[in-house]
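Chemist: Structures follow.
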Structure 1
Amino acid sequence: MHNQSMDALVWLGPRQMELRREPVPMPKAGEVLVEVASVGICGSELSGYLGQNSLRRPPLIMGHEAAGRIAFDCDAALSDGSPARAGTRVTFNPLLTCGVCDLCRAGKSNLCRNRQLISAHRPGAFATYVAVPARLCFPLPEHLSLTMGSLTEPLACGVRAVAHADAPQHLVILGAGPIGLLCLVAARAAGIEQILVSDVSERRLAVARAWGAMATVNARDNVLAAVQAFAPGGADAAIDAVGLAVTRDQAVRAVIPGGRVVFIGLHEEESMVPANYIVRQEISIIGSFTYSDADFARALDLLAAGRVPLDGEWLEERPLAAGPVAFEELLAGATRAAKIVLRVGE
């Protein structure tokens, strides 16, 4: 296998991506080779594809939301301490941390000073195989499909954002793309019932209502008026899952004095925010970046418990070779589904 080649989607520069034959990666000590079955397209990869993401430099194999099977036995242990055995179905945490810096030692491993991301600093999973540290691989429950397993990583982002929102009575989620919808799943699982979701897509808002949003508003309408109707005086917390100047401003203005705003969307690099208003209303703004190991495990538990409906209204599967077209369609807003997962090896 080590002399063989594999199919891989290689990003070559802005809006250039090709299916190529690439060498199969050589796992280092403590790593396993995962044969990829399902891999999602992340919003951060869309900006990477456009050449707007400072982490990603071509040529690069992207893809970090993935699930598959361990290709061959290895003498390393998986996240739960079990041995890495060929055929074991796994998803993986793509965030590599050092474990020794001040932030890792303080329990903030997602902010590790030496962190690396599979699909940015090293080759990702838009390929037949990907090399991953064994300790970052999480075995999947028998009943959980590999496609569902690939949703663990984005759901873990939602779990963390909702934790940052700090148990609000009323929550506003701006954006019903994959992360916004998965924040909704995490919020409902955390017992939050009063949730309003905004988006420009009526189809995505219909999904949000089906998944338990109490109210929705089309972002082309007056979002803040809808928030006031939903939660007079403002919501306790807002999560911006878009990352535009307009949604960041809406998030700040949607919450009550003393309210909490969580920024998870990574769209525009910089945004003006109403600083004096934030001071006078004593609004807390916190960024939410990736997840802890506990967030990742919690996300897998929620998937195993059936918290994420797998229907064609929000998720669509396509073969790996259709990746370049999928990227263009997602950027153009031309896909029916909010989420596209690529199937590998078909």
Structure 2
Amino acid sequence: MITIIGSGVVGLTCADMLIDAGCQVQVITASTGVDESACSWWAGGMLAPYCEMESAEPLIGELSGISMRYWQSFCKYNADCEYTDNGTVVISPNRDQNMLKHFAQKTQQWKKLGAKQLHDLEPILHQHQDALFYPTEAHIEPRRVLRVLWKKVCEHAKVVTSTTLSDAEIDELATSAEKQDSWLLDCRGYSASAKLSDIRGVRGEMIHLYNTELSLSRPVRLLHPRFPIYLVPRANQQFMLGATMIESASRERASVRSVMELLSAVYAVNPAFSQSEIVEIGVDVRPTFPDNLPKIIKQGRRLLINGMYRHGYLLAPACAKIACDLILQHNSPPALSALIYDEHSV
């Protein structure tokens, strides 16, 4: 029996792959299911490896390809999910086109759009004169994906909910896994910070909007001097607007400054968004290592899979595959195996 602690996107993708491999799986989670207690609940769900090149390490690109293939296949065989590969549009404030030029220099696989091309692609961006279009990028709706994963796990694995384990109890499970020649996967995100001395929290705040007059076919990124702002279409005429990047492990309520900056940004995308209704405001803490790359830390038969930063859905399936390859004694490519750290090397 392989035990997984945590029911966010990392824990559930690990469980999904191990179930498909014919393993017996047990999932232990502090929540009652997939809900707002998980960082994964508040994610944008953007699968945008080329846009992320602007600030991410090159390895993110290789991991992204694995994850995007996973999500595409997963959504193909699960009717309640949708993999939307309409690409990504990147715009900048009209007064600062240099930001767009700088972004283009640091990324790849984009097409420059003039005003007419942009307006034909996304009519609500009619106030903007230029844009970059990344046609091979995609997005998914995180909450729908999480619910489908959760349903599958509940049907094919032993699930223990509403159970918060102490470090001593987790150590006991790890000892038991050693004795039984099995594995323990710790996928608790920032909740595992006591075990990971170099992990830090990066706080993100987001807003869900409802507007019946406006529509988007793909995510739009508005370049911002302090943090990347994105607007992602959701079902039922909603939009996800995010997200701040604050060095903090606090999951308390969103600050006035953050909400004002996000709403000012969406107003810059199109002033008609000022008529939107605010459905909810959310806060999460992204677990992040100093180099902003994930790690799979091996402590005997215990794997700590953590540090997705703000790339949860873009990295989780790839990290899950690497972990599963290790458990099933399959070989991962050397570049990906580099994410596996022995406990004595961290």
Structure 3
Amino acid sequence: MTPLPLDALHRRLGARMVSFAGYAMPIQYEGIIAEHLWTRTAAGLFDVSHMGQILLPLADIATLETLVPGDIAGLKSGALRYSLLLNENGGILDDMMITRRDDDLYLVVNGAVKAADMAVMRAAGLSVDYREDWALLALQGPQAVAALEALVPGVSELRFMRSAGFSWSGHALWVSRSGYTGEDGYEISVPVMAAEALAEALLADERVRPIGLGARDSLRLEAGLPLYGHDLDPGTTPIEAGLAFAISKRRKLEGGFPAADRLLAQLQDGPQRKRVGLAVEGKLPAREGAAVFVGDLRVGTVTSGGFSPSLEAPIAMAYVESAHAADDTALEIEVRGKRLSATVVPMPFKQKNYVREGGVA
């Protein structure tokens, strides 16, 4: 396992470490439920330095658009866009955040597949600059703004899906108002040499506590956000995954992205299966791989599931046949040889609290 830049800090804080995407990462400190609820009410600090941070020259925008379905050319400086790296069949190789800056594009990709992503990009002719000298922190929760503003004045002026450069203690930071929890907050790119000092400065604020991978997963599940390698994979299209919004209006008209004809046909006709949210009766959680049934007919598979600390009930995501994907559809999930009653419900399971122009949304 490769250590992250904050490895020593995690261990001093008493983290239980696990292997994730080839890295030694903290799964919890004081406990998953406590950390989850703290993030929902205060501010949680996550080390997400396993993610890949990549720079591309602005001249590569047209080439990048041959790999992703988003309108990257139309981004204004400082704006972020969620997008998808697609294979020739329209399957999802990765999901990522793409930011246009004044002089380049800044991409954040998933840690487990970042090497494969860069190979695809380089094969397409992109000039990939992989920045291993940057760490990545996420500060999430309703008190994240006040906590970071106290250290980095001006960050409170950012709105959701906007970013800018700042300075802290003589070090350049790149800060975006975004995240993976459904809460307001930031992702902070910081030089490796300054990462531990910045993390300690944030944790010195009584509103901020360290949060591990376990709570990160339960938070994103409540927010209805898919996890690559579980809810997204190369055999799944954006339409099946409920991510049609990632195909920008201009790209729908112009095409030019992988399997455009197939994906546009799915948009018009509907896919054969869909990602749905499931409310599960009782207390037993349904985990990834559990079969979903209507009577004796298997109609789908759970891809993410667990106990929701906020709702105090088990929830899950699954892919089910479109005929059984409508809200309020009654289904059953097989767990440990038993059938659990479940109902298709809208996602997110818990309302998101992002801050957009004009207030919270």
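Chemist: For the read-out distance in nm of label points 7 Å out along Cα→Cβ at positions 74 and 290, a value of 1.7 was computed from one structure; give its label from 1, 2, 3.
Modeler: The correct label is 1.
Chemist: Another one. Comparing distance in nm of label points 7 Å out along Cα→Cβ at positions 122 and 330 across structures 1, 2, 3, which is largest?
Modeler: Of structures 1, 2, 3, the maximum of distance in nm of label points 7 Å out along Cα→Cβ at positions 122 and 330 occurs in 3.
Chemist: From 1, 2, 3, which structure was distance in nm of label points 7 Å out along Cα→Cβ at positions 90 and 138 = 2.9 calculated on?
Modeler: For distance in nm of label points 7 Å out along Cα→Cβ at positions 90 and 138, the value 2.9 is produced by structure 3.
Chemist: Matching task: 40, 18, 15 is the computed value of semi-axes √(5λ) of the Cα gyration tensor in Å, for residues 18-177 alone. Pick the structure from 1, 2, 3.
Modeler: Source structure for this number: 2.
Chemist: Can you tell which of 1, 2, 3 yields 2.0 when distance in nm of label points 7 Å out along Cα→Cβ at positions 10 and 258 is derived from it?
Modeler: 2
Chemist: Work out distance in nm of label points 7 Å out along Cα→Cβ at positions 250 and 282 for each of structures 1, 2, 3, then name the structure with the largest result.
Modeler: If we compare distance in nm of label points 7 Å out along Cα→Cβ at positions 250 and 282 over 1, 2, 3, the biggest value is for 3.
Chemist: Further, regarding this structure: Which structure, out of 1, 2, 3, was helix-only ellipticity at 222 nm (-39500 (n - 2.57) for each DSSP H run of 4 or more, over all residues; to 500) derived from, given a value of -8000?
Modeler: Computed on structure 1.
Chemist: To which of 1, 2, 3 does the computed value 0.7 (distance in nm of label points 7 Å out along Cα→Cβ at positions 34 and 66) belong?
Modeler: Source structure: 1.
Coordinate-derived values only; no laboratory data. In this text, all values refer to a predicted model and were calculated from it rather than measured experimentally. Cβ atoms are built from the backbone, for glycine too; each structure is taken alone.
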